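Below, each structure is written out as structure tokens.
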Structure I
């Protein structure tokens, strides 16, 4: 059976994406969860374990039964789409598919202000931090405005219930945004975007990841810029 190597579910937004997609679509895999080290440590247990399956030494990593490994979330998603054409991992229609890939690339390479100032922390409730960040960081407001606009355009074009109709890679890709909105009490956009975010949070793959994150009970101080303890 293929394996998916991931980090802590409470913190690892990159790990969340392929795990959620595969769980939502019912693609079988064995989860291998590695506890994060302080990333200033170059040769800790986490780094050594990941380096055994990926030269990049980063999670997530998809490892086939014969040892073939795929790392980077976009590469994993594209590989799964080729291996499982029976699923609408990307939209069937060419222009919708291109647009979904554009939005995935935006998330992959952009929105650095939101990711930096509101790191994923599913278990935490930090609305006062979110309010301060929105006041002090205009780049975070711009990131949220762009995401909201992109969601609205996609939902209008597809008619929902997810961004491009059926649940696909793009919804898994933005699931950590829904987590950040909830943890930091960021203002929920108006419908239909707010309704979409609620559907996304309730999707079985997302809900399963969130349940595991809440049960993790692991506090990593180097992942916690705003708290001293859980």
Structure II
């Protein structure tokens, strides 16, 4: 399985096409997500991810306190994170609604990090990236958008991965338009109970540019995109 510092030349053709369809360029892989942030901005950003990893989005008060601690202007910092398509917040309430790989709102992709911690992921690849980012085992439960069937995946970075049904696959796709990933791609990167169901999904959505990849390929994609992110920030 490729590490998060993989190069495009080291990937399978189908994974290259999946990254292209879902608009995930190398600049979005692992520690490269941090490249355009100053040190204090990185710490602020990573504090948001850590908060989600404990089971909840940071409160507005916590965001303000962290910004003050780092001598940052909270609105300006959130605006930069939005421009970099790392974090997006509700301008009315201030609540964080997107902090890839996490979603501040319910999605079909639930990630269990322990008996008492469950988070929602923005898409299937994001869900698979969470255990590699946190370096911990996780169970993912999602729903096939065509059949409604449940897809279960367990990923343990130190021990391997398992999934049910065995015929499960992942659709990686997006709409050809400008905008951040939450709008253009995330809704179209889904687990399906079989490759046949995945092909039916693409056939029913001709406006989506997408490919069907295997669960192991999707796990590799999650590791490439989110593995080493927190470690690099530290």
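Read the figures in this text as sums done on the coordinates, not as results from a lab. None of these values were measured; they are calculated from a predicted model. Cβ atoms are built from the backbone, for glycine too; each structure is taken alone.
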Assign the value 20.6, calculated as mean count of other Cβ atoms within 10 Å over residues 15-22, to the correct structure from I, II. II
With helix-only ellipticity at 222 nm (-39500 (n - 2.57) for each DSSP H run of 4 or more, over all residues; to 500) derived as -10500, matching label from I, II: II
From the coordinates of one of I, II, FRET efficiency 1/(1 + (r/R0)^6) of positions 63 and 127 (r between Cβ atoms, R0 = 25 Å, to 0.05) came out at 0.55; that one is structure II
When distance in nm of label points 7 Å out along Cα→Cβ at positions 167 and 191 is calculated, the result is 1.7; to which of the structures I, II does this value belong? II
Which of I, II yields 1.00 [FRET efficiency 1/(1 + (r/R0)^6) of positions 55 and 71 (r between Cβ atoms, R0 = 25 Å, to 0.05), calculated]: I
Kindly point out which one of I, II the value 1.4 was derived from, the read-out being distance in nm of label points 7 Å out along Cα→Cβ at positions 183 and 207. II
When you work out FRET efficiency 1/(1 + (r/R0)^6) of positions 95 and 135 (r between Cβ atoms, R0 = 41 Å, to 0.05) for each of the structures I, II, which one comes out largest? II
